[in-house]
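The next part holds the structures, each set out as structure tokens.
Read the figures in this text as sums done on the coordinates, not as results from a lab. What you see is a predicted model, and the numbers here were worked out from it, not measured in a lab. Cβ atoms are built from the backbone, for glycine too; each structure is taken alone.
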Structure I
Amino acid sequence: MSAAQVSLRWRGRDVALPAAAVVAADAVVPELRADTLLRVTAGARLRACAGREQSWLIVLGDLADLPWADGAVYLGWDGGVLVPTLAEPWPCADLLREPLRHLTQQPAGLIALLPGLVLAGPLPQEPLDPGWLAPA
């Protein structure tokens, strides 16, 4: 998964998007990884992708199955892009999708847009293997 910095304006949403994913960075990653492992072991069907050196972790799944970690951000789909559930970019995600795909060199796949940051990589298709989540 790759990352790029971008500068956009953001505003709060009147109505939150339904959560479809959760993202954590740096020191929050181990807590999100641990709760994801607990949920997958209990039968949740989650998918995930991680940044280089595990500096980012995005977990996708049904709202009821999504893990929690203090400091993580819940994301929802907006125009084919994952954005924070409580924030809306300007210009809108529909207009940003194709330029972001070009910027990140991801013609298809996962694009997550956060204030100041774009994460991109292949959209995970397979349910997580608990071994992938086990501490190294």
Structure II
Amino acid sequence: MSLSLTLDFQYTTSIEKLWAAITDSKTLAKWVMENDFEPVVGHRFQFRTKPTEYWDGLIEGEVLIVDPPNRLSYSWASGGEKHTVTWTLQDLGEGKVNLHLDQTGFSNVHGVEGARHGWSQWCGELAKVLEQ
């Protein structure tokens, strides 16, 4: 059985600025992790952070969908599991944008809850980046 995570975040910004924040490697490094991401279908990349005793600090990915400024999807492989992360951006008008996250492929609820915590923290950091 495969489990999924769905989250929504609203930001006061333009859809173009939010798109850049989720697709530009240097900006991603400010709110997620160091990386070699490029928004090109088929590009293989890594998110990298300090290893711990439980995890090597690497997330392997491949870009699956690039539809600027509306949708971005990539694989997310770590700890023996492979997920799919999909971001959908929706301009709500009046300078507000909704960022919708779907992450699929979890094998257990602990993984879902861990991802919920991680993305909630990272997307809080994203809000700070967008304010700059």
Structure III
Amino acid sequence: MELAQIRLLVSDFPAVYRFYRDVLGLKPQFEAESGPYAKLSPDTGHASIALQDRAQMAGVLGQLGAEPGGYRALVVLRVEDLDTAHAELISRGAEFTRDPGPMGERMRVAYLEDPEGNLIELQEWLTLREQAGNAPA
């Protein structure tokens, strides 16, 4: 079995698409601002995120249920310099729910939400796992 992608089901596809493309700066595999599907990737790494119009998927399944309440997804994006990424995203219109701060001893994180309320974590690793395992106790 191979994980192909993680897909967020969204109600306002154009708004969420523009957020991931224009605010977070992810690159679309193809332009699809009106949906019903898009796949976007960062400049580095192999991971990507896919967006799927919730109403279109409900038609495929015959049902999908009510709009989810509370946080139902967490998108994690690793950055080299959290403070720089934070400032750049603010300049593009992002509003953070938590500014950069420590999470344990190995990383710093900041949080924001996409237009549908999905939680996004930006993380900067201070110590790589390999280095942490070799550190003196």
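Worth a mention:
- Taking distance in nm of label points 7 Å out along Cα→Cβ at positions 94 and 110 as the criterion, the top-ranked structure out of I, II, III is II, with the highest value.
- A value of 21 for relative contact order in percent (Cα under 8 Å, 6 or more apart), calculated from one of I, II, III, originates in structure III.
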